[in-house]
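Derivation of every value follows stated rules applied to the coordinates shown; laboratory data play no part. Please read all numbers here as calculations on a predicted model, not as lab measurements. Cβ atoms are built from the backbone, for glycine too; each structure is taken alone.
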Structure P
Amino acid sequence: MLRLDPTAHELMVAHALGGFPDEACGLLGGRVDPAPDEEGLPVVTVEAFMPARNHDASSRTYTVGPEAFLAADRAFDPAGIEVVGVMHSHTHSEAWPSETDMDKADNPLLEGWHFIIVSLRDPSPVLRSFLLGGRQIREEQVISPPR
């Protein structure tokens, strides 16, 4: 389960729209609850979002550069939160991991990360979150309380 701060949610959607026609990306700052949910999955609260430049400058792929990780560390550390995942947008397809997304997720350094996808395919952006690894996709529930 992913608990998503409403401000972080709004920032992700705005960043996705602002990056169009290219995919937008950024890092999620949050905390992992030590107790899993009823399915045994981690419960993460995302409290902050660090927008990043898409180094690929592409409408089909994204790469978060090292400067975004440095900026996230500087912003998140004082708040006692850590990088818990990544967000990127899909400009022309649904909010579902692509083959390219799966390839990127099969990186041991990203194990346990939460992958948020914001789809811009439809008139209203759609945000979904996934746990990826070993070419497996597991969608997780996103809870974002209203402001």
Structure Q
Amino acid sequence: MKTPVHLFLTIDNYRLDELVANVEGTSEERCGFLLGHDQATRIVTAVVPALNVAATDRHLRFEIDPLEYLRAEQYAAAHQLELLGIYHSHPNTVAVPSETDRREAYPNFSYVILSVMRQRFADIRSWRLNHRLEFEEETVIHFKK
């Protein structure tokens, strides 16, 4: 029997405040990149917001321009960081991935979802797509820096 893998993502209060500031105050999904270091625990040290370029239904989905992925990779390389994953908000719903989130996800990325109720931050959770193309929850650890 295979031992379950425990997944962890750490983020300090300063970076969490950046995420919250980016997602509050709108009914549209907001999104961006998480950069840092991948050790036994993923450590987020930089947050890079991206534009939601979805043509329709921005309150239900997000889309990031491929050029923004390239810019995030270049930023990470220039600062000796790794692109750990993507964050996005779920306006007026829970911080659980949708079927669309699952279909669009890349394996091994962390997907941080921020629940925003009535345009105010409510919850944060993180997920990683496994080899069976199912999301597994990562434990989010946030701390004061």
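Brief remarks on what is shown
- Per mean count of other Cβ atoms within 10 Å over residues 31-38, the highest-valued of structures P, Q: Q
- Entry that produces 1.8 once distance in nm of label points 7 Å out along Cα→Cβ at positions 39 and 79 is calculated, selected from P, Q: Q
- Highest-scoring entry among P, Q, by FRET efficiency 1/(1 + (r/R0)^6) of positions 7 and 135 (r between Cβ atoms, R0 = 41 Å, to 0.05), is Q.
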